[in-house]
Structure 1
Amino acid sequence: MVTNPVEIQAIIQRVLVDVFELNVDVIVPEARLKEDLDLDSLDAIDLGVAIEEGLGVKLNQSALAPLRTVGEIQAYLIRSLT
């Protein structure tokens, strides 16, 4: 299981680049999933699953649902895993 904040950030970034084909330059903490990254609710589910696989943990998907930015996801994961 990954618990290092830098590794968590890298996994989120890798998932967004690899799965959603986003440019690494747009993946910043304040980037909004829907408005800035054009991810819909189904994409958000896929994002959660891909992050689970990358981290090697099972996440509470309902806790991820209200998170709206890359930074909020990162902060949630750091709080939950460290």
Structure 2
Amino acid sequence: AWEVDGQEVAPGTEITVNGDTVVKAVWKKAQVSVSYDGNGGSGSMDGVTVDKGSKYTVLPNGFTAPDDTQEFKAWEVDG
């Protein structure tokens, strides 16, 4: 987005220019998704959207093991 005279303006918006005008870029944090994969386990866990580069605390496991011979050890993080 852009800022003109203190107002945020979307790209493609027509503005009236009656004098010297500064159009400033408006920046926002890039966001990324964090999702959870049960890797063969059953159940589901909700993903989240976080600001890129921010700290995020990984949630406890919410999946059920694929069978009774396995138990949760740790998350493998890719990304």
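Computed from the coordinates by the stated procedures, all read-outs in this text should not be read as laboratory data. All figures in this text were calculated on a predicted structure; none of them were measured in a lab. Cβ atoms are built from the backbone, for glycine too; each structure is taken alone.
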> Here Cα extents along the principal axes in Å was calculated and came to 75, 21, 16; which of the structures 1, 2 was it taken from?
Replying inline: 2
> Just checking, which of 1, 2 has the largest value of distance in nm of label points 7 Å out along Cα→Cβ at positions 9 and 41?
Replying inline: 2
>> If you rank structures 1, 2 by relative contact order in percent (Cα under 8 Å, 6 or more apart), which sits at the top with the largest value?
In response: 1
>> To test your reading of the models, identify which of 1, 2 gives 0 for helix-only ellipticity at 222 nm (-39500 (n - 2.57) for each DSSP H run of 4 or more, over all residues; to 500) when calculated.
In response: 2
